[in-house]
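Pasting the structures here.
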Structure P
Amino acid sequence: MRVALICKDKPGALQVRLDTRAAHLAHIEGSGVVEMAGPLLDGNGAMCGSLVILTVDDLAAAQAWAAADPYALAGLFDSVEIIEWKKVIG
């Protein structure tokens with residue numbers, strides 16, 4: 001199943017994101033379940049969240065991946081939504 005993680009950063013937390021970015025990218029590359037990912041941008045083009053599409057067996061696997069994400073462990077996110085997603089185009 002495909003799952004979308006929609007994560008929004010806490011206000012003023014850009015430095016946390018920058019400091020943790022390398023570990024986050026290593027988590028993405030090492031997990032083998034990320035189909036696509038990228039930062040959400042604010043009106044000025046600054047990173048303010050993340051969109052990650054996972055291919056996993058179930059929602060529990062997606063929740064475990066999200067909980068182990070270095071961004072989450074660093075307390076970057078104000079909110080995280082995990083929802084099943086169906087690919088239609090692309």
Structure Q
Amino acid sequence: MELRVIEKTDTELRIEIAGEDHTFMNVLKGVLLETDGVAAATYDMNPEQSGGQTEPVLTVKSESDDPLDLLADAAEAITDRTGALRDAVQAA
């Protein structure tokens with residue numbers, strides 16, 4: 001997975017996530033919105049409305065925490081959830 005930071009401040013992050021589609025981006029956005037400290041999370045994939053951008057761009061706004069740390073927390077939560085699902089399927 002290729003990541004490119006477009007813009008980062010103390011409370012906002014815009015990052016391009018190459019090669020992903022709505023499936024992954026919706027999961028990531030959903031988990032971010034459940035993460036303590038996240039004020040807003042959204043992504044854009046529409047090249048016509050984005051000046052020709054073709055890769056998804058994720059925007060994370062925090063209440064006060066470093067948004068990159070919050071993104072790492074969300075990624076860890078996704079890993080935990082998929083591991084729990086894998087374990088449940090194997091046990092079935």
Structure R
Amino acid sequence: MLVEIRQKSQITIPKDIVVNLGLNEGDKLDIFEKDGEIRMMPVVVYPKNYINELQDEINVIKNKIKKGEQPVFDNVDALLKCLEED
């Protein structure tokens with residue numbers, strides 16, 4: 001599909017692409033150049049405090065694993081079996 005660069009370097013993303021990707025007004029796109037191509041990729045932006053909370057939870061679990069306090073499963077079936085036993 002051809003699009004035209006407009007004033008202030010703006011373009012319109014064709015509607016069928018927007019629909020196929022499930023994009024909505026306000027969604028964020030990462031735009032970059034690679035090998036002479038302009039590429040756009042939908043991204044999700046999370047607040048920094050949310051990322052920090054997730055990192056804290058990960059660190060707690062890693063510490064529990066080191067201490068042997070957190071069960072570790074080799075596969076999903078083993079996890080599900082353990083959950084069923086509880």
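Rg/Rh (Cα atoms, Kirkwood Rh) computed as 1.23: which structure among P, Q, R? That value comes from structure R. P, Q, R: which one has relative contact order in percent (Cα under 8 Å, 6 or more apart), as calculated, at 12? Computing relative contact order in percent (Cα under 8 Å, 6 or more apart) on every structure in P, Q, R gives 12 only for R.
Readers should treat all values here as calculations from the given coordinates under stated rules, not as data from a laboratory. Not measured: the values here are computed from a predicted model.
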